[in-house]
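Right after this note come the structures.
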Structure 1
Amino acid sequence: MTQAKIQLVSTIADTEAMSAFFMQVWADGPEVVPFDLALAVQHVGGYSAIAKLNGQIVGASFGFQGALDSHPGQRILHSHVTAATVPGVGFALKQHQKQWAIENDIDAITWTFDPLVRRNSVFNFEKLGAVGIEYLPNFYGTMTDAINAGDDSDRLFVYWSMREEFTGAAETQAAEVPAILVELPEDIESLRKTNLTEAREWRARVRAELEPALAEGYRVTGILNRQSLVLEKSANQKEAE
């Protein structure tokens, strides 16, 4: 368990430090969370938190409240960005975020992530129990930061229910035959630096498989052998067909 102390952002100094931390993580890109935007969102009920270790920020999370057409009547916290530079801090931040959401009568937390990054799928589906519900092609435009430079910003939109208990999912096993499997590259971040053409080919291939499946009602529920995304339809969806 991380020794970092997590706290809600409540001062101008911490808001400035949070914005600077995000810029440090996504170096060479546009400002991730502008200071004035963070202040405004916090003032109207948004979520901002930082994790400190030995007086230094080692993680942060920023989000705002909203609604989803696919889940009418629910209160949603959209987690716009979460980052950590020390192992374990990212998970601790999500748990802090979850507790804040429950205390504020939020039904679910949503966020986006790059589906080509395997470790993020493991984190989101196996450790947290989120579900991928929508594919967003080139959502933020072509990226320029040091992590994503040159690639389209396709994102998987995930939904994390605050009303359903999740005790931890075991890694999906090969014996469990899902409706659809979508293989992911082994290390897309390294591939972008060594062979951008091949990285873009992976992007196009995964997009061609994920986007239509999610539009047809499939949901990403896990990652098989930490290599391939698992897409399934709920019992209700199957009965309706």
Structure 2
Amino acid sequence: MSGPFALWRWARLLAEYSVFLEGFVVTIAVSLSALLLALVLGIMFGLFSTSSKALLKGIARVYVEFFQNTPLVIQVFFVYNALPYIGVTLDVFSIGALCVGVYHGAYVAEVIRAGITSIPKGQTEAARSQGFSYIQSMWWIILPQTITIVLPPLANQAVNLIKNTSVLALIAGGDLMYRADSWASNGTLSYGPAYVVTGLLYFLLCFPLVSWARRHEVKIKNRDTIVHPPVNEEKQV
């Protein structure tokens, strides 16, 4: 009766499930906003990374290295605590979308860069020989092929992004993790049911993306095998 998973704790959770649903909705909203920002920044800096301009490459490198090598929680605390001193005050939802989006934008940029560089250079050279500009070559020739290649790693980045929205719990962001922790610590210490349900809700968001990424990756490999079948060395003379 007094254990962390006692039935009365579960009964209380079922009676107050709306707390978790509200946090779940906030987590989805923050995730979608942050993902949109991450894609915009990732595509832009991914293109910078593959540009022939040294300045653009340098800007992209600084952005990627800085955000990949500093903890997300420090970035969130800086925006939350430091920016008000210079007159910039954001609500916690905006802080979450901004920080998580900018942070994962650095990883998306690397995914885009890797996808672009995987396309044979001959295709770019052929497009340029036909009078295409750099932007036109990217838009009409390279990026359409890149999208298919980068979708699985982008889906994995989306999963990581969803999980990282839980950092908002540290600044009372109203997300799923914050609502669960607040509910569990309010008198009864029902952390067992709260964290089990929270984990399941995150699982419902992340597992479909991971499963789709795996299937799409297998589909790409099977297609490449059909187009470029392996050479049987025993049959070579």
Structure 3
Amino acid sequence: MKLDISVCDDEKDQRDYIASLVLLWADAAGHTVRVREYCAGEQFLFENDGGAVSDILLLDIQMQSIDGIQLARRVRERGGRVQIVFITGYDEYMPLGYEVDALHYLMKPVGYEKLAEVLDRAVGRLEKEGPSLILQTPEGLRRIAVDDIVFAEALGHTLALHLTEGTLSLPRTLASFKEEAGEGFVSPHRSFLVNLSHIRRISKKELELDGGETVPVARGAFEGINRAFIDFYRR
């Protein structure tokens, strides 16, 4: 699995130590990881778009300016779905983890075996959530679960991404999004890309989707769409 793991700690020795353990775990578990280190919460928020890019955040609680708890709250306020693991030398902070959906607390000094166990759990959570896309929006980078995408619609030079909750406008083409979306999507019409998992009914003229929306089916596209739909649910 490809993972983006962030280590945020205002002590360089601690950052380097945790990062080295992460790389040991990744090598043993067969994961491809990119480890990024941050010396402050402000740096993480600025460079990581509030957690949109990271899969896992290993976060020290006692930091200058923005502490770990405050940073975690900011991440959740921005909608970050990153798996948060707190690292601390004091157990009185543990109850605060519930409000930011922290996966676990690791007590200092952190040992390899315990960290590896927690990272395995984080990967398990990520696998249950399914794949996601990191998309550039006018507000910055945002991680979108593929399952949350119902369909994409080309509107001139803008792409309207219809989600299970709301619509997101992106300054890009449908063709570029189709390449990034990968398998699991079909194009019933040149202006639409539809997530197969959200199709409720197929006819020769239109697709009915879970939310009640309908998408037109171009002439000659029905057979291919129908075949892709059947193959999708056979897998």
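Which structure, out of 1, 2, 3, was P(r) over Cα pairs in 10 Å bins from 0, in percent calculated from, if the result is 7, 29, 27, 19, 13, 4, 0? Value 7, 29, 27, 19, 13, 4, 0 for P(r) over Cα pairs in 10 Å bins from 0, in percent corresponds to 3 out of 1, 2, 3.
0.10 is what came out when FRET efficiency 1/(1 + (r/R0)^6) of positions 16 and 88 (r between Cβ atoms, R0 = 25 Å, to 0.05) was calculated for one structure; which of 1, 2, 3 is it?
Working: 1: 0.50; 2: 0.10; 3: 0.85.
Of the structures listed, the value fits 2.
Largest in relative contact order in percent (Cα under 8 Å, 6 or more apart) among the labelled structures 1, 2, 3 is structure 2.
Given that Cα Rg over 2.2 N^0.38 Å, for residues 128-215 alone, derived from a single structure, equals 1.03, which label among 1, 2, 3 identifies that structure? Source structure: 3.
Throughout, read-outs are computed from the coordinates displayed, never taken from laboratory work. For clarity, every value in this text was computed on a predicted model and none was experimentally measured. Cβ atoms are built from the backbone, for glycine too; each structure is taken alone.
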